[in-house]
Structure I
Amino acid sequence: MKNVVHKLLLEFAQDLEDNLSKLEITVLKSLNKKGFTPKTKRSEILGFLSDDLGLDSQESMEMYFLFLHNYLPTGDYDSLESPMRTKFDMYSKKVKSPNYTARDLVKAKIPFEGSNTRGEWRGNVYVVISYNWYPIFVYKNGQWYENSQGYSMSTKKQMSQLRPDYNAIKVTKRELEDLIYKK
């Protein structure tokens, strides 16, 4: 009997995952109503999801991918069976993006791989790195910090493309490293 109940619970859980939740349906319909399509810029969709709907970074990315993979021009998501899902783990997966479109990922503190840049979580600190060794932006305790020392023209260009906040506190490379590695 115990095995039968366990099997039924597993089937029920699988059915729940196969269908969209009411929240997911509402969000997807909202994206349609705003006129978004899979061709809409990622930054616009993520901005709407986080700024207008109040979703956090993780939820925004999951909804973004859910929308991309299951877009229905009619917006009839109630009848969608077996939606294609992409589980997005902010701390292990990285989104690939060219630098010129990665600013929205930096703002949302989502791990990414760009052109000689990457953003990643190191403990409770989000770090944007240039050329695998040079920190250019750090987010810690609700504040953005920016490297005040330009290393090269290409790094300066990366910084202008990825800058998350024009009110970031400018600090030296050494101070950024202290923010990253010291508690």
Structure II
Amino acid sequence: MKVALMLGHWGKRSRPKDRGATSGDAVEAHIAAKLLVASAIEIEKLGHEALMLTYDNYKEREQFANMMGADFFFAFHLNSAQNPGNYGLILYDDRGPLNREYSKDLVFSLAKIFPYRWTVKPLGHGERGFNNIEWAIMPAFIVEWGFVNNPEHVKFINENIDKIAAEFAKAVTSL
């Protein structure tokens, strides 16, 4: 199995505004990058191939995943809001008939280790964030690991990167 993992921010440019949301010392792209690398390592430990997509724009990254024959595509993000929530979020591409089921399975696995709830939501063409998965031809998902401006989320993620990555890899490779 080939799993494409896309860093949700920080492609060709490295200006601070291109690194996604920030809150204090927490930078969305930095946390997502740590999760992405740790997840890739865990996926490969399980005997599968991980494609780490961190360069170029979203469309080019997705087209590369298509060209490489990826079986699944995940865009890694952290949410941000004026009043941060207390949940993680899986957005799935509603074009695929099994994507909803895959999302539920993934959320079930992640809910076992996170101290906050998870939500699953379909994402249709034209909705905010759809460009993260618009050009992927395989089942595609956006993982919002929590809120970058919720200090409890940032602390939990930073302290549990390896545990999170191992559970994510196990869940993904069993889809």
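Out of I, II, choose the structure whose coordinates give Rg and Dmax of the Cα atoms in Å equal to 19.8, 69 when calculated. Computing Rg and Dmax of the Cα atoms in Å on every structure in I, II gives 19.8, 69 only for I. Out of I, II, which structure matches 13.6 when mean count of other Cβ atoms within 10 Å over residues 38-45 is calculated? Label of the source structure: I. If relative contact order in percent (Cα under 8 Å, 6 or more apart) is computed to be 31, which of I, II is the source? The correct label is II.
No lab work stands behind these numbers, since they all come straight from the coordinates. Everything numeric in this text was worked out from a predicted model, so none of it was measured. Cβ atoms are built from the backbone, for glycine too; each structure is taken alone.
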